[in-house]
Structure 1
Amino acid sequence: MVEALIHDSLMRTDLQQTLDRSHIEPAELSTFQRILLTTDGTVTDILEAYLFEQIRIVKLSEKLVLLGQDIPAMGLKEGTEVIARKVLLQGKISRRNFVYAESIVVPERLDENFRQALLETKTPIGKLWFEQKVETFKEILDSSKEKSEDLSQFFNIEPSDRLLSRTYRVVTNQKSVMMITEKFPECYFLGKF
């Protein structure tokens, strides 16, 4: 009973609901895994502090596409032009991949300087927000646990090994500008890395 009360009072209701829907038990995660799944901070900065290594992005793909379906959480209709990005967050020295991320970015809702830096540099999104002093609000929409399948190649794990992930929306000037899903192996960040 006491454990249930402590558990309920420690986490925001919206975060607890996303974990409950995906059957992820926060008590079974390491402290750092819990931080990665529930914080609304910048993952790049959090990784750098934890790993004591600078993080760089490796762009796997980035292209302008037309949405094939509505995305209600973003207020987007089918046919809207977005930037679809897939990147890895990788240690600059170790060259080890720590996070795989997919994002949908609405270019028409971004400041021109931010859009240009996003498309033309290899600077992580979180660092661009900081450098350009962009105010953001992040809302975690979902968490999941899934088999790594094709993504296993980036982490040197088996396709049957599981990934933990979170999906969140980024709001700037009261407009949803991005939706980001970040995934990392369940076997990562269990203790001292």
Structure 2
Amino acid sequence: MKIGVFALQGAFIEHEKMLSVLGAETVEIRRREHFSDGLDGIILPGGESTVQGKLLREEGLMQPLKAAIEGGVPVFGTCAGLILLAKRLSNDANVYLGTMDVTVKRNAYGRQLGSFAAVTPVKGVGDYPAVFIRAPYIEEAGKGVDVLATVDNKIVAARQKNMLATAFHPELTEDTRIHAYFLDMVKGK
């Protein structure tokens, strides 16, 4: 199983380590020529969504990435990756990929000082140690979006068809269960 990890900026190495522990091969994607049709799944890591969106456009990756997702390739977006997937941002005029029917609030918990950890039940996974860093949350989920986790009545994990997204950073824990959940999605596609 080959997973493309977007390595433009953010916590991509941590995702690669998690996937390696679970036996998946990873390929770093930085340029258009790194993106191939032979990928079984895609990871959009946390980081800075504005920078990532700019780099996706500059490297000619936005359209092929969107086409792959719309074509059914499983994708997992964490934090900034969630923002990139969202059809709507409530506090930002930008829309990046716009493939997941959610409205997301950027930096919803405040700046770096608003970062925190919380144990939250995640549907299909169990209680999970979620790490939030300058995190967004989902304000509204459209039809067909399965809410997987909430913290303080805010949606922090969701799935729609081949898209999985978390407002938190599972790659910053030792717990591989959410990455395993994603790999199960890839196997089941």
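Nothing in this text is a laboratory measurement; each read-out follows from the coordinates by a stated rule. Just so we're clear, the structure is a prediction, and the values are computed from it rather than from any experiment. Cβ atoms are built from the backbone, for glycine too; each structure is taken alone.
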If you rank structures 1, 2 by mean count of other Cβ atoms within 10 Å over residues 43-50, the highest one is 2
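Taking distance in nm of label points 7 Å out along Cα→Cβ at positions 67 and 83 as the quantity of interest, name the structure among 1, 2 where it is greatest.
When distance in nm of label points 7 Å out along Cα→Cβ at positions 67 and 83 is calculated for 1, 2, structure 2 comes out on top.
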If log10 I(q)/I(0) by the Debye sum over Cα atoms at q = 0.08, 0.14 Å⁻¹ is computed to be -0.21, -0.68, which of 1, 2 is the source? 2
Given 1.8 for distance in nm of label points 7 Å out along Cα→Cβ at positions 35 and 155, calculated: source structure among 1, 2: 1
Structures 1, 2 compared on distance in nm of label points 7 Å out along Cα→Cβ at positions 107 and 123: the greatest is 2
